[in-house]
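Just below sit the structures, each encoded as structure tokens.
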Structure P
Amino acid sequence: MQISVLGDGGWGTTLAILLHRKGFKVTLWSIFEDYAVYLNKKRINTKFLPGIKIPADVKITHNLKEAAEAGGLIILAIPSEHMRKVLKKLKHIDSRCCDTIYLSAAKGIETGSLKRMSEVIKDELGNIKLAVLSGPTIAQEVARGIPTTAVVASYDKSLRKYLQDTLMTEGFRLYTNDDVAGVELGGSLKNIIAIACGISDGLGFGANTKAALLCRGLLEISRLGEKMGARLNTFSGISGLGDLVTTCISSYSRNRFVGDEIGKGKSLRQIKSHMQMVAEGIPTTKSAYALSLKYKIDMPITKEVYSVLYKNKSPLKAVRDLMTREKKEE
């Protein structure tokens, strides 16, 4: 089988390299023509995956039609903000949509529609063979072969087991799950808590504060997820607690970095203007806050992160308001 990875970010590039090592013919698609030319020449993704060599026979292209037609499996490693736009192009150029397997590797919730990525994909491509991939997967670590676990979720048992066999390696262990909503929401919502943990770091707080944010943050994620149809125990697993811990403590975490810079006094505009990579937690915070209002779910950490990002609230004032809320039982 030939595989196409749409999206040349750190995670997309890593998946292309991982699957090439397994012996698959892989095509990597870049949205930017000049960067595709650069990657073909340099063979190192200096923006998003520095220091990791892209094998010479991984095909790199800017031509979406060429990439789509090359893959029996298409991995969608596209930021959530751009997913629908790419899919609209894809459905007009890929006549084999119904026969192709799609795997979403994106972590986010679409602003406006408040839909998970698998819902956005089905909106545009229809009733296709679809699964999602999520978990604590720092791209640099996976690319270097550091032992990592993740989850592939689909309502189709044979499809998720097939993808488990396709992607799993000695250093990349995959579990399967049929709770698509839970796996997607865990991977998306944890980025908000990672921003909160970054703010805590930037303010100079310690392990006590981060432990509180992780614990209470997981409760918020689980509470909203259950209301949206996910299973509660999914949020205690790899795609929930596992991804949450990794994103909140890793020095590679873009979302924790955003929070850290805010805690140190920088504005969101300043931070975004100097970032090459996308921090999914920024738009996801807006979506999650809207979902909390829609479902009438108490999400105090999400509310305060939203206020800091979008209402210019002082991080210290946000912390004070969290700590002085009405007393309650755990």
Structure Q
Amino acid sequence: MNIAVLGDGGWGTTLAILLQRKGFSVTLWGAFSDYAAYLNKKRINTKFLPGVKIPRQIEISAELRQALCGRDLIILAIPSQYLRDTLKKIKQANYPGGAIFLSVTKGIEIGSLKRMSELIHDELGGVKVAVLSGPTIAQEVVRQIPTTAVIASHNEEVRKHLQNVFMTERFRIYTNDDVVGVELGGSLKNIIAIACGISDGLGFGTNTKAALLSRGLTEISRLGQAMGARVHTFSGISGLGDLVTTCISPYSRNRFVGEQIGKGKALKQIEAHMQMPACRQAGIAEGVPTTKSAYALSLKHKVEMPITREIYSVLYKNKSPIKAVKDLMTREKKEE
């Protein structure tokens, strides 16, 4: 099987290595030719996955046509706010007609408020689409620490085929047909991770984090139901499982952003720091743009999401984190 992984961040690199270990022919594509050349030479993704050797068998390229040529599976590991532009380029590059497109991106596009699978169909039409999500910290997966994930698709044949492609002794894959629920769980949990990070930065304890996790899951499920997802999905791997991991892991970029905000740093300052190669959480924290999209979705679907609303106010309205905590804790009394 010939596979292209589009996106040379930590997760894209990890999946390329995982699939190469299984014997597949893999090309890793990056948008920037200078960094692709660097990866080809050094064979270590020092910015996004430091300390991990990239096998020589993996072809690394910044030429999109070359990366797509003859591929059976195209994995999209592109940040959510850049995915549509990449899909437009894929369309122009005459992608293989029968290829499966697998999104491993966790986000919601600002403006359109669309999930990643919806963007794929918007730009490429009726191609075969699936999504992969779950508690999958790249640094753990690449070191073959036991991990579970979910592949969701409306096409049963596609999701079962991809289950076989990705399954290993240390990477267990489940399947699901609830694409909406799996994508929303993976995206919205990043907002709660920012909230948990703020809690850490403010010096709060386990009680606070437990409250954010449990009430955050309620918010995620509430919006998911309004958008057509099954509530049961949010208690599974792509919901609760991913939520817990992202809120407690020292590798979580979203938790890191929240923690720095809780310590008094400005968002622009934090994001600039995360672009530096030495930063352990280098890369985009998807929860920042997702908060804006989720807040808009809550208004659109008339769903109460108080934690999301407060994180939106902190990120985009310069609200004090302490004031946000007070407003959350002193809301009108109600039953659970």
Structure R
Amino acid sequence: MARRVKTPPQPHSGLDARKATILEAVVVEHIDTAQPVGSSSVAHNADLAVSPATVRTEMVALEREGYLAQPHTSAGRVPTDKGYRYFVDHLKAGELGLAQQQQIKEFFSHVRGEMEEVLEQTSTLLSHLTSYTSVVVGSAHSRSTILNVQLVNLDAHHHLLVTVFSDGTVTKHSVLAAFEASHVEVTEASRQLNALLIGTTLDAVVQVPSRADTIAKLVRESVSVLHAESPTLEGEQVYIGGSSRVAEVFDGVETVRKVLAILEQELLVVSLVEDILGKGVSVAIGSEHGFEPLSSCAVIVAPVSLDGETIGAVGLLGPTRMKYPEVMAAAEAVSHHLTRHFGGEDERG
């Protein structure tokens, strides 16, 4: 997945170079301090050869244009959602520190297991990397195609059905038969199952053999067991990492309560992530995502793909004064590694 590169502020973007520099300085300082930013601080810290009075005049203009707001009379200014949006849209690509890059590389070189386990562990990784709450969504593999089926003979009546899906999921089911089957018959049934099922999905109708011999009965039993599981596999898989961090990064008990209430509703979380991806953006700020309870939040998402199909997404949720460069870089890096992982690329090199 190619990293998105943001261009520096340009005059034709709606702000001249000086206003853009002042806005960036206000955003960066407010993210660091959570306090209103004054003109003297901007004049001292920004690369501007102008007086605090000139900066103050420009900040008043930025407030009038909707990029800044003054929470209290005589106080400094804070960015609005529009100000954060300008900052994000003109942001140079952030880079993770070497320690974070190594942490991600080591995680994906050692993580093993079925898709559900990998996604759950990834949500924890993302939260640790960023100190924000993470959301990892995986598509239900009932919509993914079957890549391989293997029927393993455990004993004359008991067999193990292992199925590999195109999204990287591996399922295992016990097939208990009332009749006996030899190792040779189980091997042939496994071959026929592959011929029947490869390229199909769990909700597809397949024509199973109607013969009465042992191999045909084994095939029918196996298909029946596999397809019986499909109702429980509907919907998206959602994993939340670092829910406890909500109280750490948001101001106000009511805001924390609203955010936690949303995170407890998996369907709403999936809808939120899918809506943001559907709009073709990677960052939704404040009211942009359309979820009123999260109007003081920013949500960053990055898709996870396999064979050109989006099979999930990774996301991070935090206050609008989120550390955008670092968090966007973390989301994109983890998305990239997840895509490689489910695509079967070796991370150990």
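Where a number appears in this text, it was derived from the coordinates with a stated rule and is not lab data. These numbers were taken from a predicted model, which means no experiment stands behind them. Cβ atoms are built from the backbone, for glycine too; each structure is taken alone.
Tell me which structure, out of P, Q, R, gives 56, 15, 9 once Cα extents along the principal axes in Å, for residues 221-260 alone is calculated. Show your work: numbers first, answer last.
Working: P: 31, 17, 9; Q: 34, 17, 9; R: 56, 15, 9.
Clearly, the read-out refers to R.
A value of 3.6 was computed for distance in nm of label points 7 Å out along Cα→Cβ at positions 285 and 309; which of P, Q, R is the source structure?
Working: P: 0.5; Q: 2.3; R: 3.6.
The correct label is R.
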